[in-house]
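Each structure below is given as structure tokens.
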Structure P
């Protein structure tokens, strides 16, 4: 396509006058003043409207690369001859004039909110301005790792994967995370089974209780994992090199020598493993299922860190998953992507909505082998995730349960490895990520803004495009309301909160809930219409209307991406007149 050369204002007027001069039959029906240069010079002095249409005319094909080199009647006819022909010329000139001369209607001074509308108007359209600010909404976003909101990041890029917090900060003002997302509502913590059940049926629930308390005081909920075992660095004893409860070995449980990660591992298919680790899962579920401070629990049933399944046969894996499912009927469960191959598709689909955790987002490994080009090395991004998700039957899981992405290494090591951040972020959106866990390592400055933007858009993010509702309403009557919510995030919300209106008149407050299930708001446009009942008891006159997403105690839990201050965490929307 030819590159248009932008014209000056005088050149635009020259082109208009040339058309008028050489095509008199096309402009004969136009007012006489349209045919004068002074008219067009005056029209284009009408401020912003004139400047807007001038920007169009400066690049108009007919006035730039299509303009005749030697203007004549014949050459101008050639410019316009296809399709509409010369009929388009007068219409074009009328439109240019109308755009340039546009004058907004003068509105009367508004003394009372109702004055903004004509006396005959029955409905109002409310169109809040979208905000681009960071919103510390729950159940989504970036998590801290083994630490809490406001605590220091790791001093280097080496992280403590093995165990979660055992000492806890005292309650205080919630601080920002330096070099990190400023306000995260999630933390992720995990401990070896041996730490939580050091003696059979003698549990260290104090570790979990203190973690939940510290998170709550920091404005967070906790994603949890209890790891069957990890390597116990620094311990010489062969049976202690793997961090399993010492008492477990005393039961005579079978073991595997020379395993991949440690000197010794349990045989997961031994009935004693199913019995004892299964009993721990049941005990944990009995105490904590449905706890409001627990965001989710990982279904970690076997393998090093609980991530690989160990030597679990499918029948063993399914039995362990069933124990999780029966023990956690309220708390969201997250299945690890590395164990999908152990679980039958029917198990995943038939039980309950399981989210999944991928523990190596960002892996774009560049090999250093003489046999394989570095950019064609195996990595999780291209070789693991798409295959595991497709073959594991969880491609559509994001629609009903959260997708959690844990970094491969961390952001600092991504930079050190020279990974392409645009590719990593693109894949994060493609998998409809709700939660990103980068292991509490600082973000190097060169990539920080990209990851802050990434954090804004993962999970749900709701912009209110329009609410259409009556201007006037009677006590105790129903009224129709049309709502257009745009989920500009990557996933829905998975909690059964309710959309609601709050009506306020003086000290009188009434809350009316919508029937709409907000969990169906997938990314993109979400429009729905409902009939709500306006509560009785309001006096004649103005009632203020606010919008919110609330829990079962009628407390706002989720904030919209709307500019303007909230009122007790509700979004002021408009007013209605009680008649």
Structure Q
């Protein structure tokens, strides 16, 4: 199949009063040759100076073409692992290294006779214990994925499972694979310990832009996906966004102009609505948008999983994008988007012919976010405030001073938590948002409990409410929380995890690590003068979150 035979996802746009500003932006981009300059990687689209992580982070533009040379190698490796009898692939990663693989698993699942993929991106000891209990070590392939090769979460996972595999079967190296950048510490570890394979990804591609590189395509091949078709869809979108295309004809620039102009106009909450088969894709979009745009006091906040309420009750700070596959959206999605449009909210609908349209959408959103950065006047390829939380966590781990942390209340102390919650909620203003930061072990029951709390907070305040599991969100929305506008109210939820689970080859355990990451982020938020309430769910997650909802009187 040639790319000329591939239909691009269809889109319909209803931006109302904002359409003229978007059209004007596209006319300006046409005049300055934005498309041409993007493809020659002209840093002046974002910065007058050739700053680091700008001049060397635009390799993603070429991935739909350059990765074609690797498809046979990846397909053969996927078949090798399937033939070898591996039943499960456990991907150990964080942020850009784990989000795309999880999207592929949840959207497609494994092809017949290919292993299922499990992603570990939580340092909570209960999450580590849950995956350990699920895995049969003798039939599991471990994929250690980290661009830098020094990510503390990923290395901790590696040390833990390496030790278990060595104890269980002895020949650990043949059951481990690395995906990393050339010359990284992880690449060295892979060679030193005899990993089955070490895949080296392009170093000029940032983590959140790496879905169509080895970071996304190796896991996709292990699932048995048609990665040639996935890349062909991406290639078709790259052509539609190419240097010869007028700005107004580029799907990526059209979406980028809308994202940027609506954010400038106060519509800086991007609400993502999908049909069920694409429900995991917004998690990938969330990191791409938030970490790329949330800096220098500006940013676009992605909102995932917002409950359906009356369209008239939605504040005028939202921009809605609906995504669907298999040719058309669901009746429920269409009804909801129609109602929002009729209420005067800006709405974009994107319909893919099938799920492999994700290859095109990944590329479209990458171009859109890069272009939105130009509108907002920021450099979209760095993440300066992510490091702050890491440094604070290291200080806590080393026994550093913890004074000056956010006020901590135990949910079991009902009067204290009620007063603290009322004071915290009362600090909200129009245009703000609420972030639930759950340093808890992910599970379906916890997902449901957090969703109920999200709805309660939305009904009580009318503000956009997001949910993020820690430490995962630190590599995603965490950049926007600290580097974006000071409009967030942060509710940090922690528990007292048991068991703690030591991390081999280190002097800490997973309980200490997740606690330090929570405390470190609280300190980072306070240093940035953000509004934060820290609640210890000492009565249990479901009971504790239910009590918080009740205190909101909804």
Structure R
């Protein structure tokens, strides 16, 4: 198993890459003054507000606020995880990604699965071709009966697997087909096609590469649906059917509808509802929910209204709880009895179906409604059962405002006082509230000092040279300033892009990214003087505030020996 990517390699990679060249290879840039601009790839706009700065190796959009370094861009633009983005950036630069293995640092070439992707792409084309054959006419008739047009069938590359036991093995390399999960190997060593006589749905990853298939029978035989097995490139719990088609048409959908079957996705697309995806024959997983939240802040789970559908919805809720964070929302939409998405959209029409999506239950209402449905909350026993069932589930939710509100809602339903909250909870809530503050509350002078430091980490040396001591002062943003200075001293980042990487995944990440995009209008040659002046002004403000605090305390209750010494020092400094 590959080890972790060394942090030093990531930093070196950010030094090697030119963010202008990288972004220009995806979004054509135009030079304007000292920056390069384009229409933002992360939101719709008519005039360019997306700016890339070569000196700082960072980008910022003045329209939607998106900002970051080269890795952040690849993660957002190509919908990649961190490791995938680093690997793609390494390919762009032309180096191999090393991995930590015990005490050794070894270069490890990215495993090449091109053979599997290639064979599956060829098989998908073969199935599309077979849909037009005489035998494939029954699949075409089935699609016509479901109201699926040729255009939608093309969008999803629907195909047909012929009845023969060796239709694939006669045309393609057997070894590759076995590795890709397309052939079944018997105990006696003989092989046969896994999919036969089925309507075929190619499953693509978010880069639109075919990674597997789903097949539906065209008669009453079982199993009704059959999926590719797990392979080196296909994991059912990590992929979603229809996601690549959705992203090709709209990279940032307002919401994503999660349905139960392949045909649900295809049928909804036929009616103009192109934001649906489906799990691959398994319960919706946390990995799938995390993946979807990369592209949209609202997910709507659509399930049948029968008992099986309700159980599936609850499993989805349980999987979703650890994924919830500020700005993300999940809704649950249970269909009327006897309906699936296809029949309901035909019955209600597209507008009616969209209204049902908009009116779906938010997760919090569904959560408490599901747990309390069979309980009598008028009794102590019922309320106690609710607490026992809900508390372990709520612990799965990440710390933050939503978790606190869910706990308070549980307390209200169970009729308990705030005294029943665990002792350490008030401390956690206080910490969460502190971290959740928007940085707009910090005074503008402090923002300017911090932004200069984020965008030009070498300015940390100015602070060292002036031998400033913040220990006796209290002011908004002090903790972050101290953290920044410490990180710069320890890591010595060559530019702001590397400093941003040092804060990835930390409580300060969003604030640091916002500071990186703050417009300062300071010429390159004047940044040292600007930072020194801002620091001097900040220290004057701190001294004045501390002086006022000590004088007020001296009048009311007197000062300690240490405080008197500090007061004398401040008065002396003030006189000078």
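Quick check for you: by mean count of other Cβ atoms within 10 Å over residues 67-74, which of P, Q, R is greatest?
Once mean count of other Cβ atoms within 10 Å over residues 67-74 is tallied for P, Q, R, the winner is R.
For Rg and Dmax of the Cα atoms in Å, the calculated result is 22.7, 66, so let me know which of P, Q, R that is. Answer for the origin of the read-out: Q.
With FRET efficiency 1/(1 + (r/R0)^6) of positions 115 and 331 (r between Cβ atoms, R0 = 41 Å, to 0.05) derived from the coordinates and found to be 0.70, which of P, Q, R does the value describe?
Checking each candidate, the match is Q.
Throughout, read-outs are computed from the coordinates displayed, never taken from laboratory work. In this text, all values refer to a predicted model and were calculated from it rather than measured experimentally. Cβ atoms are built from the backbone, for glycine too; each structure is taken alone.
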